[in-house]
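Multiple structures follow.
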Structure I
Amino acid sequence: MKELTVIIAFLNEGSEVYKTVKSLKENSDSEFEIILINDCSTDGFDYKQVATEFDTHYIEHDKRRGVAFSRDEGVNLCETKYFLLLDAHMRVYQRNWVELFLKELKKNPKSLLCASTIALDSRENIIEGYDSKVGFGATFRFSDFGVEWISNINLCVKKSANIADIPCVLGASYACSKEYWRFLLGLNGLRYYGCDEQYLSAKVWLAGGQCKVVKNISFGHIFREAENLPYEGKGKEFVFNQLFITELFYNYYEKWKLLEDLRKKYGVDFINEVLSMLASSKKEIIEMKEYYKSIFSHDMNYLLEINNSLID
C-alpha cells in the first residue's frame, strides 16, 4: 500500500520535469504516488506525455494560479496520509528516502520535514565553492521575514544521529502529514510565489510542532540565476506575501518597520498598490487571525527564541 504522494507544481520547467520524475522513479525501494501540477505553462513542452510515461496523476491549469495554490491543491487531492512537496528541478541519490521520511513522520506527526540539500548547477555538477551538502534548512531573518541557509549541520542543536530541529525548512523538499497541513491551513492566503517556507515553518512552531531536517536524506537542487527563472521573481505578489504574513503574526511596530523598509526598497507607489491588494484580503486576514489564535500555543517571541536557541 502506498503511503506517500510526491507533489510537483511547476511552470515552464521543460525537460526538468521529466528528469526529476525519472530520478524519483529510478531511485526508490518503496512505491509512491506522484501528482504533477502544470500551472499554465506556455513553453510548449509535452508535460502530459511525462505523466503518461511514468504513470503519474496530471493536472493542468488554464490560467496561472501560483505555487501556493498549486501545492494546496495537490495536498487536497492526494489520497495518501503523507506527502512530499518537491520542486521540478531536483535529483535523488539514494533508494531509501521514502522509508526515512515515513519513519520520521509517523514518529512525529506534528512535524514539517525537509531533506538536506546539495546545490547543483544546470549541468548537475556540485556548485564550486560549496561543500557536498550545502543546506540543512534555514534560520529566519525577521527584519523582512526572509531566510538564511544553515550550511553547517554542526550549527544545529537538539540533534539525534539523523535528524535535527531547525527554525525553517528550505531546499524544496518538504514532507508532512495531510491532516497536519490542513490543521495549519497550508499555504492559504499566499499569492503566486514567495515566503512559502517561512509561512509554514512559523505556523508549525507557533502551533506547538517542530521543523526538522532529515540529515540522512540528500536531494540535489538545481539552482538557477534570477534571469533564468521561468517565472517572475519578486513582484507585487511576493511583497504581498511578506505583508500578509506579518499582518497575521507581527505586532504593530514590527509591521510598521517592515513597511517603511519596503517603501525605501520598492518605492511608495509600488507599496501602495500592494497595500490595496492587502486591503482586499482584510476579511480573510481577520478570520485567519481568529483561527490561529485558537490553535497557537505560542507567540512570535517564542519563534524568536527558537531561531536563536537552535543555532549557536
Structure II
Amino acid sequence: MQNIVSSVGLRKWLVKQRTQSLLSQSQEIILQGPDSARLQGFYLPQKNTDSLVILLHGWEGSSDSAYILSATQALFDQGHAIFRLNFRDHGDSHHLNQELFNSTRLSDITGALTDLQQQLPHTHYSLAGFSLGGNFALRTTMAQTNNAYRIDRAVAVCPVICPSDTMEALSKGFYERYFVKKWKQSLLKKTTHFPEYTYQNQLKLVKTLKDMNEFFIPGYTPYSDTSSYFDAYHLRENRLKELPVPTTIITSEDDPIVRVKMLPRQPLTDNLSLEVTRYGSHCAFLKNFKMQSWIDDRLVDLFSRTR
C-alpha cells in the first residue's frame, strides 16, 4: 500500500508544491564522461557549505521523482548543497547521447562524478541512490578506488541487489504494465532524436518485460542474453566486501520489488551497515498522512556524520 500511495499523483503534487522554490534555484549542468557521454543534472547551491550530496533516481524515474525532490528539500534545509543526476535517457535527456541506456553503463556515472567534482569542488561528498539508483550508488562507491572522484559516505535505499530476481518481481500485474509502458515510451522518444533507430514496429509486438528484455539486451547491449546482462550488475556478497567508505543499505521487509532475502545475511565489512524496517515498501517509508518520508530524516542523520 505504501508503494502505491507514495507513487500516486497526490504525493507527487504535494512534493512538487513544497519544492517549487528549490527547483527554481537549481542550475542545469551537462556533465561529460568517457566516449563522449553526456549526463544532465541539476545543482542546487548552498551558501557557506562544504558538503555536496549527489542523488540518483531509480529505473524510469528522474531527477524530478517525488522521492528525489523530497530528499532534496530535507537535505538542503540542513545545509547541504544538492546535485540531482539524471541517468542517460531519463528525464529530458534523450537527445544527449546516441547510444541507449542500460543498467551496466557504470562509466556514465563515474565519468559524470569526476567531471562534477572538478567543476564544483566541495570538501565532503555524499551519495544516495534509490532502487536501481541504489545499485548504481553501491557500484559507484566501490569504483572510486580506480577513478578520480571521491565519495565519503553512501546510502542505498531499497537497492537492486539481484537484478534477475527484481525483474521477476516486476513481471507481475501493475508493475509489469507500468514498466513496459514507461520503457516503450523512453525507447520511442529516442527515435525522435535519432531516427536511425527503427524498432518501432518491433515494440508493438512485445507485451511483457520478458519480451522487452529478450528484444533489447542482445540487440542494444554488449550482452548476448538476459542471464549475462543481469549478472553484470548483480551485487554479490564478494563485491560488496569492496566498499571503501561507510555505506548504509536501507530496505524494508515488505518491499515487493527488492526482496529482503536478496540482501547480505551477515556483516561483510566494517564499512557496510544494513538497516531493515518492518514497513516501508519500495522506497516509500511514509511516516504520516502528509505523505512525508522517514527516509529523508535518515539521510539527514547519516550525512550529518560526513561533515
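What follows draws every value from the coordinates through simple rules; no lab data is involved. As the structure is a prediction and not an experimental result, all values here were calculated from the model. Cβ atoms are built from the backbone, for glycine too; each structure is taken alone.
Structures I, II were shown, and semi-axes √(5λ) of the Cα gyration tensor in Å, for residues 143-214 alone at 30, 20, 10 was computed from II. Name the one structure among I, II that mean projected area of the Cα convex hull in nm², for residues 79-166 alone of 7.9 was derived from. Here the read-out was taken from I. Please state which of the structures I, II yields 3.0 when distance in nm of label points 7 Å out along Cα→Cβ at positions 119 and 255 is computed from it. Corresponding structure: II.
Among I, II, considering only Rg/Rh (Cα atoms, Kirkwood Rh), for residues 23-206 alone, which has the greatest calculated value? Going through I, II one by one, Rg/Rh (Cα atoms, Kirkwood Rh), for residues 23-206 alone peaks for structure II.
Match the computed value 2.8 of distance in nm of label points 7 Å out along Cα→Cβ at positions 63 and 223 to one of the structures I, II, and report its label. Checking each candidate, the match is II.
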